[in-house]
Structure 1
């Protein structure tokens, strides 16, 4: 089954982490991708900073385009990856090893993909 895993952060918590600890955690992400490469599909990417986002939303007279994300959420999606694993349990097991979970405000959302 295919799942998209979305890596999220809470930017206002970044200052709680020493640069050394952040560098160590980010360094381990390269190993994590290598270790789990067999379940990853070609889809996936790290995203540019949220300040580069453009949002298109519903407006009374048609779609409205605005600079920036205007989500109510405090978390920011920093990237995503599609994985192909037997079930949700396998997806959770992989995600629990995501190195950046050592940092405050980091989470990973797992969502099944609808396949036709």
Structure 2
């Protein structure tokens, strides 16, 4: 098992890693809309989703892969009414690869954000 860490994404705010490589796969922790400096991105679901995707992209890059290598995503939403808006942003990052995905509505998320996303990517 190898721990993945990058300063281009927010540091873990608890006893976990940004990502872990094991058995040929990268498993990321759920990313919320924090900038790498720890500042929370407020505003719209689109702005928050864009920041989450930037964080995931940084972790993927640190592990030597990209969104093209993602095989599964899980999206946690504060409000399922945001589903279509999230899809618009999400689709920009998965134009070539269409991974399996689950989307779940939750009661609340850390720091009361609107979205959290985690991914699993295959390491070649």
Structure 3
């Protein structure tokens, strides 16, 4: 019997998980311990769970009409809704950076540059 489980890898977290075919990326992320923010609990209402696929021809099923309407041209850049995109093969997903972590990272980068400018 063929294995209907596939590996979903999440960047920049560097985490991965094996899930059954048909599992949403949101469920896979939760299983891997990767936080993807949502307010609508996966009902395609808040559009907060946007992720980017490494390849548009990746291991997820094509978007249904509702997701296609919500995302429009973003689909061509590999953007999908994690609550809607269903796994059907190996896939690598880039999740949005947490705003607080981003702010801390940018502050650290600015401080490092200031130190380098000062100390040469």
Worksheet item: Of the structures labelled 1, 2, 3, which one yields 1.7 when distance in nm of label points 7 Å out along Cα→Cβ at positions 46 and 86 is computed from its coordinates?
Response: 2
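When P(r) over Cα pairs in 5 Å bins from 0, in percent, for residues 14-53 alone is computed for each of 1, 2, 3, which one produces 6, 21, 24, 21, 14, 11, 4, 1?
2
Readers should treat all values here as calculations from the given coordinates under stated rules, not as data from a laboratory. No experiment lies behind these values; they were computed from the predicted model shown. Cβ atoms are built from the backbone, for glycine too; each structure is taken alone.
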